[in-house]
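Read-outs throughout are calculated quantities, based only on the coordinates presented, and are distinct from any laboratory measurement. Remember, it's a predicted structure, so these values are computed and weren't measured experimentally. Cβ atoms are built from the backbone, for glycine too; each structure is taken alone.
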Structure I
Amino acid sequence: MVQQGADTQRRLVETAISLFSSRWYASVSVAEICREAGLSNGVFYRYFPNKESIFLHILEDVIERIAAALDRTDGETIEARIQSMTEILVGFSAEHPDLITVFREGQYRYFEYERRLTETYRRILSKTLGRPAGIAEYLVGIGGPRFAAVRSALQGTRISTSALADIAANGVFPGLDWDPERVFGLSISPPPIRLEESSRDRLMKAGKRLFGERGFHAVNIHEITDAADLSVGAFYKHFDSKEGFFREQITSAGKEVRHFISANMTPGLNRLEEEMQGMFLFGVYLSLDRWCYNIAREGEFVALPTVKEYYAAFRRGYERHGAAGMDPAAVASDPAYLDSAAEFFMGLSHYYGLEVAFDESPHNARAIVEGVGNYLRYGLAGRQ
């Protein structure tokens with residue numbers, strides 16, 4: 001009987017993972033989980049009190065699996081251990097895209113689980129480096145490779161595990177220095193405020209807030225038009241559906257972030273300084289407009305092609321720089337080095353955004369960026 005109960009619970013969990021990974025949490029019901037598992041609703045409630053509890057059970061399991069995998073990190077040197085750790089990170093994402101997908105939603109819906117996973121990563125990274133790993137070390141040692149691994153597993157981007165490990169261990173801009181005044185001594189112009197908003201602008205503004213606060217599935221068109229003080233007819237004058245409206249939100253969010261960064265970037269920076277300042281400005285923007293990030297993340301389940309273009313637009317910005325400032329020998333040694341570097345940089349900003357905006361701790365933003373800048377120059381295994 002004990003084994004039968006364990007098998008039944010496993011069927012429920014595996015079915016829930018399949019449904020949650022293919023659709024957004026809010027669109028999956030307990031009845032659907034049971035139907036797909038071939039079990040009655042009553043059986044479900046013997047093991048889980050509600051849908052949230054099975055979702056949290058999955059998040060717990062993901063953390064435990066990742067911790068068990070990373071505990072196998074080994075190597076005689078820091079470089080070897082970083083290589084081993086990176087291989088495990090990339091391998092886990094490739095082998096378990098469904099679990100990674102569910103956890104990516106969970107990290108926003110229940111941020112405490114992302115915090116716990118981050119603590120697990122920092123524990124492993126501290127052992128890998130032989131010293132305490134702070135946020136800057138975490139972003140370089142885990143954040144960059146983690147993002148690249150997830151993008152490769154879920155969206156098929158090209159990466160090289162060896163290149164990711166080399167960037168983390170040895171840096172990517174070995175010949176460059178950075179000037180604190182040039183990087184941080186800037187006057188920031190906030191996003192523009194429209195004094196006269198069109199009906200389309202009002203709908204976009206209302207939709208961003210509602211989608212950002214509550215999510216796509218929890219918001220209907222009537223609520224959007226009520227918040228904008230417009231009629232439903234006005235909505236359909238500009239948009240063909242809620243899905244089309246949401247796609248516009250994703251595209252608009254990406255353009256606004258990129259415009260804010262480019263408009264505030266100091267001219268004449270070297271490649272390392274540009275990366276540091278761009279990362280810092282990204283955090284500033286998220287502190288001013290946090291809803292844009294929630295919308296882009298939910299879009300992975302609602303409008304994946306639009307989200308792919310959202311990330312592709314950021315990546316094209318990195319690709320325009322080519323190999324400027326990088327070690328020519330490192331670039332030449334691996335055909336996927338530049339691809340990996342672009343994903344690595346995007347990962348730094350992604351997880352930096354979680355640290356300084358969604359965790360509401362922007363006071364230490366400069367110190368984090370300074371630490372990351374030094375590691376981009378020397379690497380986690382280097383001597384500063």
Structure II
Amino acid sequence: MAGARSDGPSEGEQRPAASRPRPVVPARDKRFLGRTVADVHGRRDDVPLLAPEPGLLALCEHITPAVYIDLGRPCNSACLYCAVPPHEDAQGFLPSDQVQAIAAAGRAAGCDRAILVGGEPTIHPELDAVLRACADAGLDGGQLVMTNGLRLARPGFAAWLADRGVRTVHFSLDTVDEATYARLARSSSGQRAQLDGFTAALGEPRLWTYVYTAVTKLNAPHLPALAHHLAERAAAAGRPPPVWVLALCKPLGDGLRHADELLISPQESVPLVAQTVALGRSLGLSVGVRNLQACLAPELVHHLVDYYLDDFSVELVSGVRRRFSHHEYWRKPSERCGRCGHQALCTGIYGAIAERFGVEAFAPIGGEGLRDAAAGLEAR
């Protein structure tokens with residue numbers, strides 16, 4: 001299955017729509033260049049929260065300690081908010097013979113599993129070899145696949161992944177509203193395959209599936225319907241409600257290009273997230289939040305996924321630990337963040353958010369939600 005190269009979406013997967021952007025670089029000219037560092041989800045020895053969410057602690061048990069293996073930007077979707085637009089990328093797929101070096105660097109950094117990311121990892125033409133290379137490098141804690149779920153709609157594919165050591169599925173699912181899906185995915189089809197893929201993932205007992213939703217202006221009104229769908233699908237599969245991560249749209253790549261249509265202001269995001277968290281809790285969902293700062297909603301601190309993780313990067317050649325590479329996009333205004341009790345734990349503010357909406361909403365707070373007020377002042 002993984003040995004067959006995919007030249008386009010198969011039956012049941014989404015097909016290009018008129019609004020889907022055309023590739024900037026022809027496939028024949030794509031060459032994978034790779035990176036000099038690999039990103040790592042580290043596991044905190046002691047989460048510094050007064051009342052950690054049990055579901056988010058469970059999430060960390062499944063996704064850490066793990067090294068990200070970027071399989072390249074090719075994707076069978078074209079999400080309007082994509083931070084790394086595949087249609088602009090000059091690279092193709094990561095060659096499978098490069099996987100073991102990345103996996104080895106992760107292993108040396110204390111990781112016992114890989115997070116396969118793209119693009120869309122499930123369309124990699126040598127996925128079988130990729131998963132074997134991870135195992136051969138000693139990553140035996142159960143691999144994680146970040147996916148839009150379209151390939152999971154194929155009969156037997158969920159079991160195929162589990163047979164090859166995948167144990168966790170990060171399922172990107174933004175809406176159950178057909179029109180909203182069409183706009184976000186820039187496709188008039190594919191939603192049925194995605195929802196079928198979610199059902200298939202829940203139906204494979206060896207896979208632990210959580211849902212990751214990019215929150216935008218477009219899908220925000222439909223989050224309640226999505227919450228009910230997640231709970232209902234899990235119940236139908238005889239599984240507990242999944243962990244649900246709400247990630248406010250990143251102002252990167254296409255997410256920044258389409259900012260007027262997508263980005264929610266810091267002030268507007270707080271009631272939206274708070275209401276959705278409350279609804280999720282009422283349905284049995286454990287809800288995590290990303291890209292929302294503690295100073296905006298101190299009452300939601302225990303839902304902030306970043307507080308459960310120890311993210312960093314590692315040099316592939318030397319193995320030296322470095323500051324998390326994503327930090328280049330964040331800012332911490334010294335006159336505000338420097339006086340905040342969460343300043344060392346908080347990622348900061350996306351630069352484009354600060355430029356677009358200002359920083360007035362980001363007022364320093366104390367140690368709200370932290371077990372030890374000093375924890376937020378220690379080096380991250």
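Couple of notes before you dig in:
- Which of I, II leads on mean count of other Cβ atoms within 10 Å over residues 160-167, largest value: I
- Entry that produces 24 once relative contact order in percent (Cα under 8 Å, 6 or more apart) is calculated, selected from I, II: I
- Label whose coordinates, when helix-only ellipticity at 222 nm (-39500 (n - 2.57) for each DSSP H run of 4 or more, over all residues; to 500) is calculated, return -8000 (choices I, II): II
- Read-out log10 I(q)/I(0) by the Debye sum over Cα atoms at q = 0.08, 0.11 Å⁻¹, computed value -0.38, -0.77, structure in I, II: II
- Calculating FRET efficiency 1/(1 + (r/R0)^6) of positions 152 and 224 (r between Cβ atoms, R0 = 35 Å, to 0.05) for structures I, II picks out II as the one with the greatest value.
- Between structures I, II, the calculation of FRET efficiency 1/(1 + (r/R0)^6) of positions 120 and 264 (r between Cβ atoms, R0 = 25 Å, to 0.05) yields its largest number for II.
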